[in-house]
Structure 1
Amino acid sequence: MTVEVTVIHVFVGPTLLRSEPLLARPDVRVWPPVQHGDLFDAAIYDGDTAVIVDGVYHQAPALRHKEILAAMGRGVRVIGAASIGALRAAELASFGMLGVGRVYTAYAAGEIDGDDEVAVGQAPDGQWEALTWPVVNLRYVLELAVAAGVLDSARAAALLAGLRAVYYPQRTLAAVRAVCHRHGETEFAQWLVEQRTRDGYFGDLKRADALAALRVALDAPAPRAEAQPAPGVWSSAYFRRWSNAFARERVDGLELGTEDRLVYQQVFDPAFAQTWADFLEDRSRHPADGGPGLPLTERLARAGGGDLPADRVFHPAVDLRDEQAVELLLAGESEMDRQAVARYATALAREGRSRPGFTVAAIRDDLTRRLLLRVWHCPEEQFEAEAFARGLGSGAHAVEMAKRLVPGLLEEETERTETTRGGR
């Protein structure tokens, strides 16, 4: 009998220290602050739980709402608290994302809004410690001060306004004390130092909420299937683009992007036009939307394609989460192909490291097009037809997709030239 082990994936950074005992539980896997693409990771299985606490949004693209919806749609329980997790949970509560804690409640009630409420500056080089105070914690500390009789409500409101005016990466404890002295609130500043001396976590509302979310994840039952959002809520062209971009698999000891493997076949396999024709036939007979199946020739006749080939009339969306589709499209892939994909990915990464601000989109269109014409051994006037036959849609889209291969292609050309010269 096989016992399924579910894992609690916790995306956290400055809100909690690595030494927190709950993070050391054997069923907990700790991830860095969440960013765009993380929930696509193959290590997060259906039935697992994702606890989102911290996330990035300046130094990398932020986590999208539809990524969360998609994870929930395939059976991952998603809990948010304390920081960006609380904000996302308030936005997606009606779809089944669970919010925990006072920060979440404030977002859900409309008492606060915007990520500036929870933003903090943190140490560089992957360190977790928060270097500044978030607004939610400051507001909570002022509430405690009012309850203790150190401040009245009007003075607390004035202090909060002054503290919010400090840009979040500069809102250190020293800056907090400076604002207090500027407002003549030296008694409150001294009281805060005394409280923090007695309890290093005094007023840390975000930490308390994050720990509460972890306890809920460890104790609460898995979600009911009927509570999962339907694919129609989150499946879109943009979502498919993201999911395809982050699809990865370990093959032959290599960690490879599935989309990179497909593009390599579309560009370099001389027989890929037949592979694409077989894929179109399969999709015609077994439509992804569950509609009636038809032979491709019959579907083409019904579409009124006339003399146009099927690859010009039909271009079904490719979902690289579909194992059957991937198997069909990579049917001609060899071990040498996969090694080449790894080399090309390394060349692209090396180009990015050597050129600050480099992006794949910045690679010249005309250069990419010339390289494709050379690889395909086709004249300029047949470029569009070749791109369609290989499932790349149009010549322009073929250029866009093939740009990731250009640094590797150029490196190989340089090596061949140097080898030829050396052999003379």
Structure 2
Amino acid sequence: MYFSRKIIALLCLPFFASGLVYGQQKTIAVPLSITQVWQRAEVSNKLLKMKNRKVAGAEEAILDAKAERLPEVRVEGEYAKVTNMPIYNNGLLHTHDQGEVIHTTYTVGAEAYLNLYNGNKTNLKIKAQEEKRQLAQEQLNLSISEIKLRCAGFYLEMQRSIVFKTLLLKDISDQEKQLEEIRALLKNGVVLKSDVLRAELKLSRQKMSLLEIENDFTIANQKLAILLGEPDDFQIQPDPIGTADVKVKEYEDYLNDGMANSHELKISEQETELSKLELKNVKSNVSLKLGLFATYKYSYPQIQFYPYAISLYGLGLGGLKASFPVSEFYHNKHKTEEAKIALHYQELEHSATSDQVRQDVKEAYLRYKECLTRIKVAEENIRHAQENLRIINNTYFNQLSLLTDLLDADTQLLQTRFDLAASQIAAQLQYYKLQKATGEL
């Protein structure tokens, strides 16, 4: 609490004499609503830019997987110089004869292969890439929701600091007037010197609290500017704190929204679907592979078929190629079991994520309702504190109560006003948390 600081505040009195205000920098503050802050964050936040690049990469991966349906075409060529060919008719240790060879050989050709069936692996890969793309999009949506919540937290902290500063400046002004009245009583011998010292001590603590509030504002402003992709000295002027008229739905409605729209739950669903596709892909290792092939080459010299010829020749082949990986019957066994275990793990994780979503929605809902109750209690406490201060103020200056009673009454009134502002800010933040838990932020 701002009023529990040490006596070190007395050392800071000369510093406060100049009068601190927000925005001492020459930079002009830019007025932004919370909606405008979110819009800027979606465009300029660096984390969201990275997530957008990941989505773009996933889209390219889908196109790459679909391209595997096209025929594979390869062009190749070979040019070589052939060495002499010694022939050892009488063994390696005897003189050899020299065989006649053609010292130049080359081949130029092309071949193509069109996959007809490979255990449905191509379709499974395309489906997996599409799931990864949806997963990347949901991860982006989750990051947007998280960035919005962080922005809202800093934005609301700035609003709270402005309200606290306004209240504290008003209280400091009242305390200074009250201090002058106490000093006048001291001159008349009505009160003791200790009353003046206590009043001055409280005033110095208030001014120290003012510095802390200003620093809180500056820190929150910098953090928010960084989230918006702006330089550290970018100044933001938040809207005045308000009480938005939000219709609170029943818990079951929020829970249904969460189970249907939660980004965490959708991410878990996509990861589970990817595990299912991986299991199908592993099982397809034990399957027939069928395709059309064609090849044509020009070679020199003709030494592939007898009789040989020292001439250029062309040869083409085409037909149907089929193969079956028999060894996969035993090689694929453990891979399949591993994929099944991974799928079971993912299903358990999805169930745990569902539990967590329900927990988050319940907690956010109860905390939001709690904040709404705190607002009503704080408003009632302000009325009580005002009446208490009025009574104590009259009794003190009529010498019927102690200064400590008056100072406590002042503190209680200021604290209740702080409590109201803090409760209003907390209610808005909890509402945003509830929206995030239900996937609506």
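No value in this document is a laboratory result; all are computed from the given coordinates. On a predicted model such as this, the values are computed, not experimentally measured, just so you know. Cβ atoms are built from the backbone, for glycine too; each structure is taken alone.
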Have a look at 1, 2 and say which one yields 40.1 for mean projected area of the Cα convex hull in nm², as calculated.
2
A value of -14500 was computed for helix-only ellipticity at 222 nm (-39500 (n - 2.57) for each DSSP H run of 4 or more, over all residues; to 500); which of 1, 2 is the source structure?
1
Can you tell which of 1, 2 yields 0.90 when FRET efficiency 1/(1 + (r/R0)^6) of positions 328 and 408 (r between Cβ atoms, R0 = 35 Å, to 0.05) is derived from it?
1
For structures 1, 2, calculate distance in nm of label points 7 Å out along Cα→Cβ at positions 216 and 392 and state which one comes out highest.
1
Note: Rg/Rh (Cα atoms, Kirkwood Rh), for residues 208-335 alone at 1.43, derived from one of structures 1, 2, originates from structure 2
Output the label of whichever structure in 1, 2 has the greatest value of relative contact order in percent (Cα under 8 Å, 6 or more apart).
2
Given 73, 23, 18 as the derived value for Cα extents along the principal axes in Å, for residues 272-351 alone, which of the supplied structures 1, 2 does it correspond to?
2
One of 1, 2 was used to calculate FRET efficiency 1/(1 + (r/R0)^6) of positions 184 and 384 (r between Cβ atoms, R0 = 41 Å, to 0.05), yielding 0.05; that structure is 1
